[in-house]
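A short reminder: the numbers here are calculations on the coordinates, not readings from a lab. Model, not experiment: these values are computed from the prediction. Cβ atoms are built from the backbone, for glycine too; each structure is taken alone.
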Structure P
């Protein structure tokens, strides 16, 4: 399938304490778009086309009739974020742990792909990965 125009992706995550979550992700080096950030939501910029909306739980609930999953008891989504190198994977993982995150799974090295994962302050599961651009396995 050929995509005519790059799509934007907005991942929406419920958070218990928006200010705390913003501090956590700022400690990892992420910035927020003030145009889409207020007391209910923060637009974390991953790239020109990828964003994570951190939403207070009551605000998040307004977008769905389903109950919000308790991420401390189950996993609804794995948020996978590509990195430019193995070193960046390690750097971001270390920053996440230093800022209060928890290791989700042991580091995995497949040769052509390296990854580490962590749970953020609300127990959302994040995967940080690097893939060798020269590898035919990608």
Structure Q
């Protein structure tokens, strides 16, 4: 397993961690993100972007199934991340695969809106919630 330099988030009501195993870089979010979490999310996504480029991964997965809510200021960090990917040369771009809980309306709305920014780079996959939060 290759080590990745991505900070964990365990503050306020949000927990987030990354993993890199068998060539797959992934993020798992749990809890709720409000304005208190914005800086930590921005820092994490900045490191994820750098690591994705360093590792040359074709895709990064983001699991929101255990996430109860992400406010608009925090969600904007994901829009900025997507813009950074779009600014890369085509051969450097990687895709984002979001795992969502279809029973959470905010996830359906927010992720659908995000996918409209770059249909070719964003894939949304609805999966049953793993339970726990």
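Name the one structure among P, Q that helix-only ellipticity at 222 nm (-39500 (n - 2.57) for each DSSP H run of 4 or more, over all residues; to 500) of -6000 was derived from. Please report the intermediate quantities before stating the final value.
Values: P: -6000; Q: -11500.
Traced to structure P.
Please state which of the structures P, Q yields 10.4, 29 when Rg and Dmax of the Cα atoms in Å, for residues 24-63 alone is computed from it. Walk me through the numbers before you get to the answer.
Working: P: 10.4, 29; Q: 11.2, 31.
Matching structure: P.
In this comparison of P, Q, the computed figure 16.9 for mean count of other Cβ atoms within 10 Å over residues 32-39 is attributed to Q. Across the set P, Q, mean projected area of the Cα convex hull in nm² reaches its highest value in structure P.
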